[in-house]
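Once you scroll down, you'll see the structures, which are given as structure tokens.
Taken together, the values in this text are just the output of simple stated rules run on the coordinates, not laboratory data. Worth saying up front: this structure is predicted, and the values here are computed from it rather than measured. Cβ atoms are built from the backbone, for glycine too; each structure is taken alone.
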Structure I
Amino acid sequence: MMTDDSNPTLPSLRTLPLPKRRDEVARLAGLAREEIERALATGGLDCDTADAMVENALGTLALPFGVAPGVRVNGVDYLVPMAIEEPSVVAAASHASKRVRSAGGFKATVDPSMMVAQIEVHDVADPAGALLRIEEAQTELVRRANEAVQGLVARGGGAKRVSTRDLGDGMIVTHVHVDCRDAMGANLLNTVAEALGARVAELAGGTLGLRILSNYCDERITRVTASLPVDALGDSRTKGIDAARGIARASLFAERDPYRAVTHNKGIMNGVDAVVLATGNDWRAVEAGAHAHASRSGAYRPLATWRLSDDERSLEGQIEIPLALGVVGGALRAHPGARLALALLRVTSAAELAAVAAATGLATNLAALRALSTEGIQRGHMALHHRATAAKLPR
């Protein structure tokens, strides 16, 4: 989040040398310059911390840590931290967000932080009876679950309900639906699944199998929209209406062809993953859940779509994506770079972080589709790629 007194005309960070860029970001974020220096001095993570975080650590592998300024979501401007190695992604997010910001910014809604803990039971002789007994024991199971995560319950979260499914061949699965509040929730969900496993197997009359969370959080969906007048998409080389029509056609292409949809979604995840990684969240879980959601109809589909209005005066975009993110727990406590990222964002909840991440993904999608449908993707991308590598490669 940017400070309330920040200039509505955002600075062109790319024209500043790196030290001046840090000064400007510190000013915009209301941080001391030393906080940025301290967090990023060793790539955001020192070797001793890395050794405590993973097994057999040898050191750290740094990624560029950039920022996209002025991403406006629900009327609030954010300095969005992005950790990514690919050239042009931060620039794309910044440029597209500037276009959307001039038209009022992104609008986001976020579902409650509901996640699923799964308990699988096999060798069930009477699946229909097992499902009935488990459903009748719902009150007991919810109580047992909440006894296992009392800290979460104290924060207003916890298990809310139980559901069951027959998977065939004597295998059933029980879902415990848990409100994880501002945590991503993996450890909480696994704790719940293990606490209830034996009792669920007893009720089912079968053999206890896996007890683990699901990373497909289809009850934790983030939706973001953007509306731009077509003139906002033009430049000296391309008329706005031509760019808008090209973007809408590119969207339709992704909706009809899974080969294109995969690359379309990759462009979305460029933005989403960069925010998720910068903030110390689990980008592999986010990727898996996003692609599962893209396939929920039985065919692989784009997560974001763009349409021209009937009068061709505006371009309307929307994204729907499951996002299980946290602003407490996990790597956030240990990773100085992740803590800096959250300090730059100044978000107050996991839902707010999800809204910003999804908006950034919609921004990188818009930038990619505009480039593809006008000058071609290589013009800007390869210029930045050559700048990034020409002077850095070993001789």
Structure II
Amino acid sequence: LAARIQEQAGSGGRAALVPQPRPTRTLPSGEVVDAAPLSLAQQRMWFLNRFDQQSAAYNIPLVIRLSGDLDVAALRAAVADVVGRHEVLRTVYPETESGPVQLVLPAAQAVPRLQIRSVTPDQVVAAVSELVSTGFDVTAEVPLRVALFELDGTAGEFVLTMVVHHITGDGSSAGPLTRDVMTAYAARAAGEAPAWATLPIQYADYSIWQRELLGDEADPESLAAQQAGYWQSALAGVPDQLDLPTDRPRPAVQSFAGSRVDIAIDAETHAGLQRVARQQGATLFMVVHSALAVLLSRLSGSDDITIGTPVAGRGERALDDLIGMFVNTLVFRTELDRGESFAELLSRQRETDIAAFAHADVPFERLVEVLNPARSTARHPL
């Protein structure tokens, strides 16, 4: 099957994601440095950070409980190793006359200080919260902080806390970040340097490749124009918001406050969902998504439901082990016919979802600009 797919792909596939020539700029000191453009997702994060540097809404925390005899010197060296390995962890985003750029700093200049603090067990949650809730100025500081909290009165118990700004990483970055820190720590604790394979690309290579891949939206043959055209058609006339019977009015300005509700799905229900998916040639995501659309339709009385979902944006193999901001948001539209069965709805929704995934390269922020829905501080667009 893999050989057949390769044969069918021929030369009409996407441009390979490989190291790219880096644009340069001259600093006031006369030094010439790499200055790659921001990726399209980073541009949005950069604007939001300039708008409100104190906001922690786009801070991504990673908190790990450690037990045992910890080698602090090895941990400090491991953090330096990982910052050296991933350029994006030592990148600042200054504004220039042509807009913001990625300025990669030398590793020795960019490694964040490992903060070490002693706290009591009942203080640790507040201490972690304070660290991860402090804003960043991404134009001037590397958007990474690392702290080690040692629990007083509990020998050999620590909490390692790392926080990155969303311009530097996303949820899927937690995997390579954690793995690389632990790999480097194990090596340094043994008195060795980490023996990991060289990354095939760095984040700046991806941002340059992404812009070349999408092309100029003014060119009707470009990928950007084709995908924008798809979304203009697919989301034409969607309602501005979904009115649900809530127990309090929607606030005039979204607060970003949130909570969590845990829902258990037992093995029998899960097996049933998988069975429905197999019968319809669909995925488990498509089944649950369609069921959610039916629920929202019944609660709201609307037959036109749009649901946003994040996608990892890591469709290229070279991105598997890379820390960076790749996530995108897709808008799935479900138009319900109350006379059809759920199987019929799922069959239609399967095609809609597949088409959405096939047009996932255009960033959500650009999609909002193209569709230009009514804006409100109270809700998410689309």
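Suppose distance in nm of label points 7 Å out along Cα→Cβ at positions 254 and 366 works out to 1.3; of I, II, which structure was it derived from?
I
If you don't mind, another one. Quick check for you: by FRET efficiency 1/(1 + (r/R0)^6) of positions 38 and 126 (r between Cβ atoms, R0 = 41 Å, to 0.05), which of I, II is greatest? Mind showing how you got there, number by number?
Values: I: 0.10; II: 0.75.
With respect to FRET efficiency 1/(1 + (r/R0)^6) of positions 38 and 126 (r between Cβ atoms, R0 = 41 Å, to 0.05), the highest-scoring structure among I, II is II.
To test your reading of the models, identify which of I, II gives 2.1 for distance in nm of label points 7 Å out along Cα→Cβ at positions 198 and 326 when calculated.
Values: I: 2.6; II: 2.1.
Considering all the candidates, the number was obtained from II.
If P(r) over Cα pairs in 5 Å bins from 0, in percent, for residues 150-341 alone computes to 1, 5, 8, 11, 13, 14, 14, 13, 9, 6, 3, 2, 1, 0, which of I, II did it come from? Can you show the working numbers first?
On the way: I: 1, 7, 12, 14, 14, 13, 12, 10, 7, 4, 3, 2, 1, 0, 0; II: 1, 5, 8, 11, 13, 14, 14, 13, 9, 6, 3, 2, 1, 0.
So the calculation was done on II.
Still on this structure: When mean count of other Cβ atoms within 10 Å over residues 166-173 is calculated, the result is 22.8; to which of the structures I, II does this value belong? Could the numbers behind the result be given before it?
Values: I: 15.2; II: 22.8.
Working through the options, I get structure II.
Related question: Could you figure out which one of I, II the value 16, 23, 26, 33, 1 for P(r) over Cα pairs in 10 Å bins from 0, in percent, for residues 230-277 alone was computed from? Intermediate results must be reported in sequence, preceding the final value.
Values: I: 25, 33, 38, 5; II: 16, 23, 26, 33, 1.
Corresponding structure: II.
Output the label of whichever structure in I, II has the greatest value of distance in nm of label points 7 Å out along Cα→Cβ at positions 22 and 350. Mind dumping the intermediate values first?
Working: I: 3.3; II: 4.7.
Result for distance in nm of label points 7 Å out along Cα→Cβ at positions 22 and 350 over I, II: largest is II.
Here helix-only ellipticity at 222 nm (-39500 (n - 2.57) for each DSSP H run of 4 or more, over all residues; to 500) has been calculated and equals -14500, so which of I, II was it run on?
On the way: I: -14500; II: -11500.
This figure was derived from I.
Thinking of I, II, which structure, once mean count of other Cβ atoms within 10 Å over residues 190-197 is computed, gives back 10.6? Working shown, then result.
On the way: I: 21.2; II: 10.6.
Label of the source structure: II.
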